[in-house]
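Engineer: What follows is a group of structures, each given as C-alpha cells.
The numbers here are math on the coordinates, done by the rules we state, and not lab data. This structure is a prediction, so every number in the text was calculated from the model and none was measured. Cβ atoms are built from the backbone, for glycine too; each structure is taken alone.
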Structure 1
Amino acid sequence: MPHAQKDLIQLHPSDNVAVVLKSGGMRAGDPWAAAGREGILLGDVPRGHKIALRDLEPGEEIVKYGHAMALATQPVLAGAHVHVHNAAMPPLLQPEETAPAAAAPAMVEWSGLPDTYRGYRRESGPGGTRNYIIVAATVNCSATVVKAICRHFQHRDLAVKEVHGVVPLTHGSGCAQAIGGDAYQVLNRTLAGTIFHPNAVAALVLGLGCEGTTFQSILEARRWMGQRRELPIEHLDIQGVGGTEAAIEAGIAAVERLFRALPAFQREPLPVSHLKVALNCGGSDAFSGLTGNPALGVASDILVSKGGTVALAEIPECHGAEGLLMARAADPALRKELQRMFDWWQDYAERQRVSLNNNLAPGNIEGGITTILEKSLGAVAKAGTSRLTSVVDYSEPIDAPGFALMNTPGFDPVSVTGLVAGGCNLVAFTTGRGSAYGCAVAPHPEDRHHHGPLPAYARGHGFRRGSRDGGRESHRGWQAAV
C-alpha cells in the first residue's frame, strides 16, 4: 500500500499511534500503512488526528512523540480513531520518572549564518528592534486619558526621527491592592519592565492621583529589578492638573516635548546576542507540534548558539513535559525551582477543583489534540534542545543568555505581556488554527515600518503573528525587520 504510507506518520519508533497527514482526512475502509503495519481504517479520522497502530487494552498508555500522552479508556482496535472518546489523561508521572538528567546537548556549529541584525543601539543593555514612546497608566482610572493621548499621535509624522509610534500601556488594576502584596509587585514590575524596555525611547506615566501604584512605586520596582536603562520620562496626575480634559492636553504637550528632545535614530548592525525572543503558541492543533513548533525550536537553538536568548512560558501548557525541561536544567538549583513552579500550578488546579487538562480548548481538541500532555509535548519543542539557563517569575528580568523559562499562565495575552516586560524584544508566535496576538512594544514584523530582513535562519515559514490591532496575519513569522 505505497499510497497509504504517505497518509500517516509515526513520529517516534515507540509510538503506538500515527497521525493522519492526508488532506481532508481518511475514511472508513481506507487502507492504512505505517511502522511496518497495515490494515483497513475502522472509521473516519480527520486530518491531524491519530489512529491506533495496534490493539490497545483499557488502561494502556497511548504513546506519541515517544512519551505517554493518554490512557485508553476502552478497548481500541488497530486502525481505530484515537481521541477523547476512547482516551483520557493519565495520572501525572513524577518528573524524575519521566526523564532523568541528561547530558548537555551537542551544540551544532551554525557556520556561515549571520551574526548580526539591523537594530537600534542603546546606551546600556541590549539593542532595540523598534523605537516607541510609551504612555503608561498607573491605574485603570487613567486608562481613558492615556488612550486619548495616544490617539492624538496616530496620524502624527514621527518617521523623521524613526520613532515608530506612541503606544498606550493600560490595565485594569492599580488600586484596591495590598501594598507590597504579590499582585502589587507583579503590576509594578510589569509596568517597569515595559516602560524601560529596549524598544522604548521615552515615556509618560499618567496616574489619577490617589491610587496605590504610582510613578514612584514603578521606579522602586525598576531598582529592585536592577534596571539600569535611562530614558526621557515625565509623569503627571489627572487630579493634579485639574481633570480629564486638562490631563489630555497636558499629556499631549508632554509627549511633544519628549519627541522633540529625541535624537534621529538609525539602524545599525548589532550582534544577534542582543536578541531576546519570546516563544509563544496559541490556537494549537496537532500540526503545531509537528511543524511550526519544531521549526521554531531549530531557530531557537541557532540563536542560543550565537549568544542570544529565547524564553518559553505558559507553564500549564508544559504540564506533563516537566521531565524534559528538568533534564535540560543547567544545575540542580534550576531543577528545584522548576519543581517548585510545577508543584504550585498543580496545587492551584486542585484548590480550584479543576484539572490542568481543562487548559485544553475546544479548538485544540477539534484540531486533534487529545490531552494537555499531548499539547505540552508539542509546545516545549519551540525551545529546541539547548540547556535551560534560567527560570524567572512573571515579568522578572531575563538576564542570563540562553534558554529561559518564565512562570506565566497558558493565556497568550498575559503570557506575552510578561515575556515582553522581562525584556524580550521580539515575539515569535506559532499557531495551528489561526490565533493572532499582537504586542505593541514588540510588534508584528511586517508593519509599515519595514526596514530590512532578519538573518535567514530567523525566517520560519508557517509562523503567524497578529498585527498591532490583532487583525492581520502573516505566514512568514519573524522574517521581516525586527
Structure 2
Amino acid sequence: MTNKEHASCHRQKLAILDFKPHLVCLILAIIISDALFTPLAAQNPIIRDQFTADPSARVFNNKVYVFPSHDIRAPQGKNLRKDWFCMEDYHVFSSENLSDWTDHGVILSQYDPAWVDSATYSMWAPDCVERDGKYYFYFPANTRADQNGRRGFGIGVAVAERPQGPYLPQAEAIRGVHGIDPNVFIDKDGQAYLYWSQQHIFVARLKENMLELDSEPYIIPNLPDKGLKEGPWVFEREGIYYLTFPHVENKTERLEYAVGKHPMGPFTMKGVIMDESPVACWTNHHSILEYRGQWYLFYHHNDYSPDFDKNRSIRIDSLFFKADGSIQKVNPSLRGVGLSPANTTIQLDRYSALSPEGAEISFIDKSRPFEGWKTRLNKPGAWVQYNAIDFGNKKTKSLQIRAQAQQGGSLELRLNSPEGPLLASLALQAGSDWENYSFKIKKTRPGIVNLFVLLRSESEVEIDWLKFQP
C-alpha cells in the first residue's frame, strides 16, 4: 500500500471516529481496518490462463468485477482474417484483492443475441453498470444484414440479476446507435449517458430503462481531429467529469483525457494518461475506478503474445491525481500494485527493476506462454529487484525457491539495495531440470522491504518463483 493509500485509509477511519460514539467507533475501525483496508496486490498481467483485453472494471457489492473482451486466434475454416481481432464471447472476473481472480465463465457469446452476425467474431469492448438491482451489460457486434443488405456495428444490452450473470440479451440492438466501445456513466442525479465511438466519440442520454436512447446522438467536439479515437471511459471526481480515451497520435494508441463540468461537455483536452507501448502494441483500452480509497487504471498489453498484438492481456497500475485535479501520467509496470505477502508465491519476473547487464526475462516455454516467465541471471553481480514484500508480524525462518542451474550456481538475497543487509546465501546444485529448494534465512524484522536477488557465481541461474515461510 502506498503512503497515499495509508493516508486515505487513516482519514476515512478518523471520519468514522468523529461521527460515531467512541465504543461503537472503535469496533467499526477495527472491522474496517481488517476487512476494507487490507493492502491490495496484483502482478501484471492479472488474468493468466487466457487472453483478455479492453477491461471494463466496476465495483459491485464491495468486489471488483472486470468485463473484458476475449481475444482468441481465428479458427480454421471460418473465412476470417488471421492478422486481425477475433472475439467470440465474454467472460467476467471478480476479485476482492486485485490479485486472486475468479473466472465466472462465459456470460454471453456471439451465438446468443438474435441480431448479431455470428460469423464475424466481433464481440469487441463491452461495459456493465448496475441500476436498481439489475445489471446491464453493453456490447458491440456486427449486425446481420438488413433488408437492404447493409451491415455494421451495433450495440446491444443484456440484463442480469447478478453481476456474474446469467445475462439475457435483448432481441434488438439499441436503436440509433452505430459504433463500438460502449461506456455508460450514471451521474449523481440518476441520469445515465451512453458513450461510444465510430470515427468520432458520441454521447446520448439513456432512458431510465437503460435500453433506449433519450436524446439524439451527439458528437463530442474539441477532441483531436487527427488519428483514431475510440474506447471512451467517463468518470466523475470532485465535480470534474473526465472523458478518457485511446488516441493514435502517431502510430499506436496512447491514453488521453479531457475534462468538463457536465457529462456531455464541453470538454477541454488536458493531456496523456499513458504513453504509447514501447514494443508497438497497436491498441490500448482502459477503465478507471476507485476502490478502497485508491484509484486504479485497468488497461491491456500483449504480454503473453509478443509476436501478435491482437492477443492481449489485462494489467492494473495505480493512478494518482494532482492537487488541481489533473491526472499524473501512469508508467506501465510488470510489478503491478500493492504489497506482496512474503508467504505467497512471488514471481520475480514481474520485477520492479533489473540490473543494466546480465539479467533478462523470457518465457519458461514459448510454445505455452500461460506457464509464465522466468528470470535469467547470467553475469556475476547481476540482480533483479522486487519491491514491497510484506513480512507482516510473524517471524520468517525459511525460503522456498524454484530454480534451475545447469552447472550449479549461487545467489544472494539482500534487502533494500544490492549492497543491503544479507538475508540468505543460496547454493544451487547442478542439474538440467527445475528444482524446488528450501533454505534457512536470517531472522527478518516485521515490515515491508524491497528484495534484491543477486547472482554470485560465474555460471548462470534461472529462477521461476520464491516465497518465504515461518
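Engineer: Tell me which structure, out of 1, 2, gives -2000 once helix-only ellipticity at 222 nm (-39500 (n - 2.57) for each DSSP H run of 4 or more, over all residues; to 500) is calculated.
Structural biologist: Structure 2 accounts for this read-out.
Engineer: Which structure, out of 1, 2, was relative contact order in percent (Cα under 8 Å, 6 or more apart) calculated from, if the result is 16?
Structural biologist: Corresponding structure: 1.
Engineer: Taking 2.3 as the value of distance in nm of label points 7 Å out along Cα→Cβ at positions 269 and 389 derived from one of the structures shown (1, 2), identify that structure.
Structural biologist: It was calculated from structure 1.
Engineer: So mean count of other Cβ atoms within 10 Å over residues 53-60, computed for just one structure, reads 23.2; which one of 1, 2 is that?
Structural biologist: Of the structures listed, the value fits 2.
Engineer: Among the shown structures 1, 2, from which was the value 14.1, 41 of Rg and Dmax of the Cα atoms in Å, for residues 165-252 alone calculated? Could the numbers behind the result be given before it?
Structural biologist: Details: 1: 13.1, 36; 2: 14.1, 41.
Value 14.1, 41 for Rg and Dmax of the Cα atoms in Å, for residues 165-252 alone corresponds to 2 out of 1, 2.
Engineer: Still on this structure, please answer the following. Which of 1, 2 yields 15.6 for mean count of other Cβ atoms within 10 Å over residues 221-228, as computed?
Structural biologist: Considering all the candidates, the number was obtained from 1.
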